[in-house]
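Pasting the structures here.
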Structure P
Amino acid sequence: MEYVYFLSNASVTLRIVNYFETMPFLSSASLTVIHQINGWIVRIRIPFFLSCQEDANVKAFLSELGTKFNVNMKLQMVFWNLDIGESVINVMRNYQVVIVSYGKPNFNRIQNFREEFSRGLGYQPETLA
């Protein structure tokens, strides 16, 4: 199963990562977190089918925090290249995207990215709040 959502800021993105780290039935989920100028794109891949109730719960939670995202061709290629084992660095270089986290949900990577990016700019943009 796969879910792709657009989120407005880092705090909401961190809430999603925390949710996936704490829910036992989502322990094998893989998250791809991409930062863009106007927000964040999160792709969640679960290697098995959820029950109807679990699926509804996940969709409800994600819909409260963001909006379902229709993946364009460029992002389809980004996701495909990551899935076939291409290195994250090469994918970022080839497709000009910022992949903050890929694979097991990682709260610290997103938090570190947020802090470093803000430090480099000298202020914290709304998307990193």
Structure Q
Amino acid sequence: MQRQQGFTLIELVMVIVILGVLAAVAIPKYVDMKADAAAAATQGVAGTLSSAAAVNYAARSASATKGVAVANCTDVANALQGGLPAGYTITAAAVVAGATTTCTVSNANVSPSVTASFTAIGIL
């Protein structure tokens, strides 16, 4: 008797079919995760901008030589060490000294663009 070695054609075709079904299920999940990741990254940048605005306000309140003046939403990016990440833009809006304003940051790295809100505190 001869021993069988290797796989039959039927076994190989079944493995390919099973892999195809798994790929068809996994691809839509991957695409959905990509959109969620872009939204989370934009929210992270917005949180960073809110935090930078608060720290800048505290530093500038303690000493006029510290921090940066904030009279517009776009000025908050100057408070970030290294500046705003590439591909992100802040919508310009006036910020009154001593008041908080809700500003918008957009992520143009993805299509469609993703936006998130952050709080800017005005100080001269």
Structure R
Amino acid sequence: MSFLLLFLAGLAGGVFGGMGMGGGTLLIPLLVLMGVPQKFAQAMSLFSFLPMSAAALSVHAKNGLIERGKVLPLALPAVLCSALFALLAFFLPARALRTGFAVFLVFLSLFRFRAALSSFLAEKGAEK
């Protein structure tokens, strides 16, 4: 796998991650399409998330977009569950991880499509 392909995948993941849309949502499928095994793609995505999230967090904090009182109740269960499910992912077959991620992406797509359609119809109704 070439440096350029990895660089471009990281660039795309950084764009999504910086906007808070989850760079891994794009990065994992890109890495898998490049031939990286699912478990490695997920691990690489998580590792690249560390500096990416630190940079994005710094910008969002400077812009006053972080409600400090809500960070701990959000982060604590997220950290605990991420550690637990990382262990689970280690033991799951790659096929189960691919299928689970695919199902997640389908539901996410349907949810976003529904929201966009509702917004479009509301705007169309407001024009009349």
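Comparing FRET efficiency 1/(1 + (r/R0)^6) of positions 69 and 93 (r between Cβ atoms, R0 = 25 Å, to 0.05) across P, Q, R, which is largest?
Between P, Q, R, the highest calculated value is found for Q.
If you work out Kirkwood radius over Cα pairs in Å for P, Q, R, which one comes out largest?
Q
Quick check: 20 is what I get for relative contact order in percent (Cα under 8 Å, 6 or more apart), calculated from one of P, Q, R. Which structure matches?
R
Assign the value -14500, calculated as helix-only ellipticity at 222 nm (-39500 (n - 2.57) for each DSSP H run of 4 or more, over all residues; to 500), to the correct structure from P, Q, R.
Value -14500 for helix-only ellipticity at 222 nm (-39500 (n - 2.57) for each DSSP H run of 4 or more, over all residues; to 500) corresponds to P out of P, Q, R.
Read-outs throughout are calculated quantities, based only on the coordinates presented, and are distinct from any laboratory measurement. Keep in mind that what you see is a predicted model, and the values were worked out from it rather than measured. Cβ atoms are built from the backbone, for glycine too; each structure is taken alone.
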